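Please treat every number below as a calculation from the coordinates, not as lab data. Computed from a predicted structure; not experimentally measured. Cβ atoms are built from the backbone, for glycine too; each structure is taken alone.
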Structure 1
Amino acid sequence: MVHSEKLDVDLKEIYDFAISLAKQAGEILVKESSNRNHNIKLKKNTVDIVTETDERVEQFIKTSILSKYPNHKFIGEETYSSGQTRDYLVDDSPTWVVDPLDGTVNYVHLFPMICVSIGFTINGKTVVGVIYAPFLNQIYSAYKGGGSWLNETTKLPLQETPLSQEAPKGCIFSCEWGKDRKDYPDSNLHKKVESFVNMAAEIGGRDGKGGMVHGVRSLGSASLDLCFVATGAFDIWWEAGCWEWDVCAGFIIVEEAGGLITTANPPPNTEVIPPAHLGSRLYLAIRGCTDNEHEPAQKSQERVVREVWRRVRQLNYNRPGVN
């Protein structure tokens, strides 16, 4: 049992319920995929969309949760998007944070990188996370102290090796273009592109910022990006602009797999690696690793964080109520 000031919570019970719920929601997404192009609605622009399926799946998840746990809070992407406030809503209360369909653009195009993401927080921290990718038939899950798992049987990470002394050289770098497509000098879009090129360019290029990563990957789903960090397939994930439902479940899945999550923007004092805030919209994740002959695993992760910070631009994604 995990104790909070509000009530005692059985994390294993929450975890098992979230897995069952994610599987049911995924079945709906697969069934509804033949109707995916109907009733598409725009939010801000042509890459920021919602389908009626998103809304139906969220309502199914919300109703199921509140029927079983009526005293818990619920925050869902579609509920939030249609509301009047943009304040940060995760507090100390036991709270479910849900994205019914992460990767809506992928879903519309039948690109299989879509998922249901269900996170549960206590005291503002994720303690249970379940992410189900129904087209891949893969479910990623974790609860605090219980490890991180693929399909409930395979412990993550799938591979755990040292991070190279030359990292980010030789790493797989994951990032997303995002929905902010404003095209002017020093826009978030331009800063992201410059940062992507810095990470990819040859060593010595870009005025010394070239990272020579092995590859740059964009899945179109922040939740699945974090799952791939947890497996070890992605070494680095750098992203800004997504919301708490995009990352809530993924946080605990990465952390229980030994990963580190901090802020995308380098702080004034880069000697201190601050933990990522769930609502900050600025994230940098490094996969779990083993010690190498020169340093322990955590020091390796922190070194790679600083090497990424040295190469990326400061992004501007503000959020009411979050520093």
Structure 2
Amino acid sequence: MLTHLPDNRIRTPIIPRNKTDPTQSAKSVNRMFNDIEHRYYQIKARMKEELDRRLRGRDSAVNAKSYAVHGATIYQVNASSYIYDMTATQLAELLQVVQTILDDYLLEGNSDNLWALSYVADEYQRGTQAAYTNLSVQSATYASQTTLSSLLGSPSYQNQVAAAYVSAYSDWKGVSDKARADLANVIADAIGRGINPRETAVIISKRLDVSMSSAKNIAQTEQVGALREAQWNETTWSRDRLGLNTALLHLSALKPTSRSWHVARHGHTYTPEEVREWYSQGGNRYRCYCSQIPVILDDKGNVVNQGMVERLAKERGQWLQAA
């Protein structure tokens, strides 16, 4: 009678095919970008309505003086050509309305059900599923002792998602507050300098474009960050609970705009603690498209498929040489 022993062989991890999008987040990030663009379009429309209604005044007579310098006539014109009919109280009310409009769209749902949280939660779940699939392919031990449903239903998973929610709300509260402060300065400056309402509206629109760009950076960082965080956590869990010799294989997004020190990590393995430390430094987490996937190392601390490691090293070298 034959006895079937557990298969303890370590197999090759799954490497994403898209070299410029190793997190495979492009579609989900673009969906959130479209949502953000729509929200800022609505903000601009609401702002225009309020500015048209509240920014009232009149053109002032041009205050021109002439004087002679070395026989030439010089004209000096007062730059302030618009006088606003607005009291300090009315200005304060307008700025409060500006804050309300921003919060209506950027903080919709508030901390309990913020509009952005669904995007973050989806990416966290996708990261957990990707880590589960990858580790199951590499280890029969992991596959036999873990199910995706148990991972997604575990208290630790729910706590990690909740922590991601807190961070996301803080980020979007910061976007709204920064935009409010910026627009408050623009409006107060326009009133003080006598810039007419039409020019003021143009300046406000441009400042909202700057805010939207910042919001998109936040969105990309949050979504890809949630996916990475899920992979890190499952790598740590499989090591601590199952005793597997797990690590994280860094896969850089080999884009022309990638940072060289990000690409320099491509194909190297790190502990989850080392990865967390690296991302905490120098703004590495912002606008980063790199991925780290869980791998199981052999007794010598190496990835079993050395041919794969060599291919990644070649890709790294080619990008660095071309940069």
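For relative contact order in percent (Cα under 8 Å, 6 or more apart), which of the structures 1, 2 scores highest?
2
Have a look at 1, 2 and say which one yields 6, 27, 36, 23, 7, 1 for P(r) over Cα pairs in 10 Å bins from 0, in percent, as calculated.
Here the read-out was taken from 1.
If you work out FRET efficiency 1/(1 + (r/R0)^6) of positions 97 and 273 (r between Cβ atoms, R0 = 30 Å, to 0.05) for 1, 2, which one comes out largest?
Sorting by FRET efficiency 1/(1 + (r/R0)^6) of positions 97 and 273 (r between Cβ atoms, R0 = 30 Å, to 0.05) in descending order puts 1 first.
1, 2: which one has mean count of other Cβ atoms within 10 Å over residues 193-200, as calculated, at 19.4?
Source structure for this number: 1.
I have -21000 for helix-only ellipticity at 222 nm (-39500 (n - 2.57) for each DSSP H run of 4 or more, over all residues; to 500), calculated from one of the structures 1, 2. Which structure is it?
Derived from the structure labelled 2.
Suppose you compute mean count of other Cβ atoms within 10 Å over residues 113-120 for every structure in 1, 2: which one lands on 18.6?
The read-out was computed on structure 2.
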